[in-house]
Structure 1
Amino acid sequence: MKTQFTPMYSERWASASELATACNDDTSFFLATPTQTLFAEGIRARLPNSSSAIDTSDLPQRAREFLQQQMQNYWCPTLLVGAIPFDDSAAINLFVPGCLHRAQPLTSPAAVSGLGLSCPSRSVAIPDPATYQDNVVQALAQIDQSELLKVVLSRSLELSFPDAIDFGQLIGNLTNSNRHGYTYLIDLAEALDRDASLTSAVTGTSPGHTPHKLIGASPELLIRRRGLQVEANPLAGSVALTGDPERDCQQAYALLNSKKDRHEHAVVVEAVADALHPFCDDLDVPPIPSIIETDTMMHLSTQIRGNLRNPEICALSVALALHPTPAVCGAPPNRAYDAIQAIESFSRRYFTGMVGWMDDRGDGEWAVTIRCGEARGRCLRLYAGAGVVAGSSPEKELAETSAKLRTMLKALGLTDLLEVAA
C-alpha cells in the first residue's frame, strides 16, 4: 500500500526508502542524490514560460525572483525543481512543489517487488543499429574534414506495453541499482509539448489525461552549489561492465590507458573548467581521471571543485553556463550541435538536458539527464548516446549505447531486449 502524504505545501522529513516506494502517478518530483532524497506531490506554482522557444539568458534571474515571490506569499522554505531540455523540442519545466519531503541519502534498498510488466507489444529502435553505425561514420567524416573534435550521437528505443507502468516499482529498481547516482522522476503533464510523436498516435490515449513522466538514473553531476563552493563531475570515456571482477579490473586499466578515451575525456574536462573559470577562484582540476562505476558501465571521471567569487551567482547560472557540456553534445559546441541536428533523426527533448533543484539562497544540485526515458501512458521512449572522436569505432559506439540503455532496461526487467553488443 502506498504511503499517504498531506496534500498541502510543507517541507517534511521522512526516510529515503519510504519516499522511493511512495512514487506513483501523482508524484510531481523525485530526486535521490548522494547528498539527499527529495519527494514532492502537486505543483504549487510553475515558473512562467510562454516563449515558443527556449530562452535561458534571463532564466536564473527570473527563477530567483520567482522563488522570492513564493517565499513572500507562503512564508516557508521553497525549492524550484524540474527539468530543462537539450533543445527547443520540449519546454523548460520548472515549478515549486505543493508538498515537499526530504530525507537523507538512500543507504538501504527500497522495498519493492518485481516490476511485473508484460513484454512490450511494440519495440522500435530509432535509428536502427545499422543506421546508427552509419551515423557514426558520417560524424567521423566531419571530424576528419573540419574543426569538429567530438560529437555525441544518440539513439532511442520506443516501447509500448499492454499495461500501465508502475513508477514506484521502477524508481525502486533504479535507486537500488544506482545508489551513488542521481535517480529522478519528474511530472511533465502540464509542460508545453512540442513533440507530436509522443501524443495519442503512440499511446492511444489523450495526452492531457494520462501520466507523463521523465524518469532515469544519471551518474553525472553537472553542478552542485553549497554556499560559495561548487563541484562538477564530468564523465566521458566509457566501457560496459562484464560482471566478471577480474575482467572488469582489466577493462578499467585499459580505459585509463586508452588514448582515444583519454582524449575524449580531456576535451570535456577542459570545456567544463573553461566554463567555470569566470565564476571561480581556486579551481581544482585533477590532472588524471579516475574510474566511476554504475550498474552497467564504467566511466572516466574527474571531480572539479572551486569557490565562487561572487555570492550572487546561483546554481542555475553556473549550470546553464556549462550546459550542454561536450559530454552530451561535443566540441566545439556550435559545430557539434549542428552535426547532431543534421544527423539524428529524432528530437532529444529532455535527454541530455538537466534535472535538479535550486533554493532561494542560490544553492542547488543539477544532474545531466542521461540513462533515462520519457513515459506517457503505456509508451516509454528510452535514450542513450556515445561520444564520437577521431579513432572511434561504429561497432563500439553502438555497443556503448546498448550498454547505457540497459540501465533502464534492467530496471524494467527487459535486459534481453536489445541486440547483443558487438
Structure 2
Amino acid sequence: MNDGHFTGRVTTHVTDSELGRGLLTLRGFQWILGTGGDPYALLLRAESADPRELGRQARERGALHRSAADAWVTGTYAAAEAALRDPRLDTSPPKAVGNEDDAQEWAAPTLSDLLPLGRAGLGLPRAEYARLRELAEPALGAEAVRAREADLRRDHEAALRGISGDFDLVGDVVRPAVVTSTAGLFGLRGEAVARFAELCAGTAPALDARVCPPQLATGRLLLESVEGMSELFEKLIAERSPAPGEDLIGRLVWEPGSTPQDVAVLCLLVAIAGTEVAVSLAVNAFAALLDRPQEWARLVEEPGLAAGAVAETLRAAPPVRCENLWATEEVRLGDETIASGDQVVVFFDSAGGDPAAYDEPERFVPARATDREPLACSGDLATGLIAPLARLQATTALTAVAAALPALRSTGPLLRHPRSPVLRRAFRMPVAA
C-alpha cells in the first residue's frame, strides 16, 4: 500500500483535515471488513492478542483463500514459500491505469496517497531490493555484520549498567541498546544519537502504516520524521563522499556501483525498518523464553542457544507477521489462479505454525532441528535486506541480558501498541532481575 518510488523526499503538504479524514475513512473500511471474522481483516484491525489463533484460522481456510480485504492470503508454509519465491509476485503494487478525470469523487484514498512510505525505501520493486541487497552485501550481509558483533555487544552491555530490581525490558534496555548500536553503525556520536533516537521513535509505525491507517497525530509525526531522517542521511552521505570511512555510510558510499540515492535508501531501511524489526524480534524472543523459565535457564547455561532462540522466534512469533505482494501477470499458485494486479498476502503466522512443515509447531524449541528457514524477513524483501543485522541485534540482546541478569523474570503482561498489526510493537515489558 505505497507508491513504490523513492525520491529522497516525503510528501507532507496534505492538510491535517485531509490526512485525518482519509485515515479515518480507511480505518472504517477495515473495521467493517473484520466483522465477518476474516483472519486477514482481523489482523488489519489488530483484533487478536494471539497471532497463533489467526494463523490457525487461516490454515483452516486452505493453502490459499480469498480475504474479505480484497487479497489472496496464504494459509500454509508451502503456499507462503511458493509465493515468496515466485518472481511474478512483486513487492510493489502495479500502477493505476486510466484517466484521472474518470475517478469517482467518493472513492477512498489509498494509504500510499496519504502516507507515501515508498519514498522511505518501503515498497520498492522486488528487483530493486535484489539489486540493493547485492550492492550492500559487503557491508550488511551476515559475514559483514558479524564483524561488528563486539560493538553491538558493548552497546547492549552499556544499556544494562545500573539495571537492577524492577524495570522495563523494552524501554530501559532493548530499545535504547538497539537504537544506540544502530546509530553507531552510521558513525553518529553524542547529541546526534539523541536526535537519531527521536527520529526512530517517530518512524517506528512505518511498517504497520503501510497496511493499517494510524491516528492523525501518529501519521503526521511519521511523515515529518521520515523527512527528518532523509535530511540526516543526506548530510551524512555528503560528509562521507570525499573519502572512504569505516562506518556503514562510509563503506556504502565507496562500494563500486553505488549512488548517493542507493546509499540513502539503504540507510533509511536500516534506520526505519531495521531498528523496529530488531527490537520486535528481541522482545518476542525474550517473551517466549521468560514465559518458559526452563528455557531461559537453559539459555543462561548455554549462551550458544541464543541464535537458535532467535531463529525459533522468527518461526513462532515473527517480528513481521505478513508481507504484501502483487501479481505482475496471471499466476497459478497451488490450486488457485491469481489475476494480474491481484494482491497476495504471505501470512507468516500461519506458515510458522503449519504442522505439515514443523513437528509440534505449538512448542517453542530454541534448539529445534529443522532444515526449513523461517520465511519472515527473508528473500528479496525490504526486511530480508536488513535481516542479518536484526538477527544479530536480537541474538546479542539475549546473550548480554542472560549474562548480566540470569535470574530475570516477568512481573507483568507485555504491552503492545494499538494499530500495530504487522510488528505488534511492544512498548512495555515489566521484569525483575
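Each value in this text was obtained by applying a stated rule to the coordinates, not by laboratory testing. Every value quoted in this text rests on a predicted model; they were computed, and no experiment measured them. Cβ atoms are built from the backbone, for glycine too; each structure is taken alone.
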* Among the shown structures 1, 2, from which was the value 0.35 of FRET efficiency 1/(1 + (r/R0)^6) of positions 33 and 73 (r between Cβ atoms, R0 = 25 Å, to 0.05) calculated? -> 1
* Out of 1, 2, which structure matches 1.26 when Rg/Rh (Cα atoms, Kirkwood Rh), for residues 305-344 alone is calculated? -> 2
* **Which of 1, 2 leads on distance in nm of label points 7 Å out along Cα→Cβ at positions 145 and 329, largest value** => 2
* Asked: Given a computed value of 32, 24, 19 for semi-axes √(5λ) of the Cα gyration tensor in Å, for residues 65-216 alone, which structure among 1, 2 does it belong to?
  -> 1
* Asked: 2.6 is what came out when distance in nm of label points 7 Å out along Cα→Cβ at positions 57 and 377 was calculated for one structure; which of 1, 2 is it?
  -> 2
* Structure fact -> The value -15000 for helix-only ellipticity at 222 nm (-39500 (n - 2.57) for each DSSP H run of 4 or more, over all residues; to 500), derived from one of 1, 2, belongs to structure 2
* Asked: Looking at structures 1, 2, which one was mean count of other Cβ atoms within 10 Å over residues 249-256 calculated from, given that it came out as 14.2?
  -> 1
